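A.B. asks: The following blocks contain the structures, represented as structure tokens.
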Structure P
Amino acid sequence: MPRTLTTPIQKRLSDVDVFRHVNNVSQQMYFDVGKVEYYDRVLGAEVLEGRLRIVTAATSTSYVSQARFSDALHVTTVCEKVGGKSIVLLQRLWAGERLCSESRSVMVAFDFEAQQSVAVPDAWRERLLGD
């Protein structure tokens, strides 16, 4: 079973609108915070700094309920699928036990020297799908 990582979110005043709702752009940034922690703890920091890295190819988000400034928020991140060259991450933003939004991102293994996508390295695959 793939590992699910939970990331607490620190909100900023600029994340909310006049109605004290966390805006959708801020929610996308929260998902990015979750991704970075997931990469660091599950794959290792080299996926953000090395020759082989992960880049975002597509993201789809559904907004389920309001996230408010007063909510204690956290993001969960799990690898839903590993393909030949891609990884699908499922992320959810929670206010306690209440789901606020859900995002799926297709991430691609990318060789920055060659400037092309590559097969997901076996070591990444093991860390993503292992326990």
Structure Q
Amino acid sequence: MSIFHLAFHVRDLDEARRFYGDVLGCAEGRSTDTWVDFDFFGHQISLHLGEPFATTRTGKVGDAMVPMPHFGLILELAPWQAMAARLQAAGTDFVLAPQVRFEGEPGEQWTMFFCDPFGNPIEVKGFKSLASVYAT
């Protein structure tokens, strides 16, 4: 098994802890006064103090233009639905609200796009079975 690692900038570690820890439900790992690690659903993200990376809405998803670059994860449907409910309860301003894509087709998936409090774009996809992630 491999674990993916991504390090990126945030402007405030306490606000990052609230969003990634409280809203997304990620367990906090090590930290210093300039960075904090989180278990991002089995992968490691390291949030460092600094200016977030620039993005542009150049990624076409259906009829919507979404921020590029972005990162995210793929969950099975039940945890995806639970995350969507937590984000909605937290008043998240979605770039792309939770919805199903490719319904009834191979690769049917639920997706949502949102940004963390610093503008870092995140996409979360949900599948009935992770075995269908690469279905064509």
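A.B. asks: Which structure, out of P, Q, was distance in nm of label points 7 Å out along Cα→Cβ at positions 10 and 122 calculated from, if the result is 0.8?
C.D. replies: Traced to structure Q.
A.B. asks: Computing relative contact order in percent (Cα under 8 Å, 6 or more apart) for each of P, Q, which one ends up highest?
C.D. replies: Biggest value here belongs to P.
A.B. asks: Turning to a different aspect of this structure: To which of P, Q does the computed value -3500 (helix-only ellipticity at 222 nm (-39500 (n - 2.57) for each DSSP H run of 4 or more, over all residues; to 500)) belong?
C.D. replies: Label of the originating structure: Q.
Taken together, the values in this text are just the output of simple stated rules run on the coordinates, not laboratory data. Just so you know, these numbers come straight off a predicted model, no measurement behind them. Cβ atoms are built from the backbone, for glycine too; each structure is taken alone.
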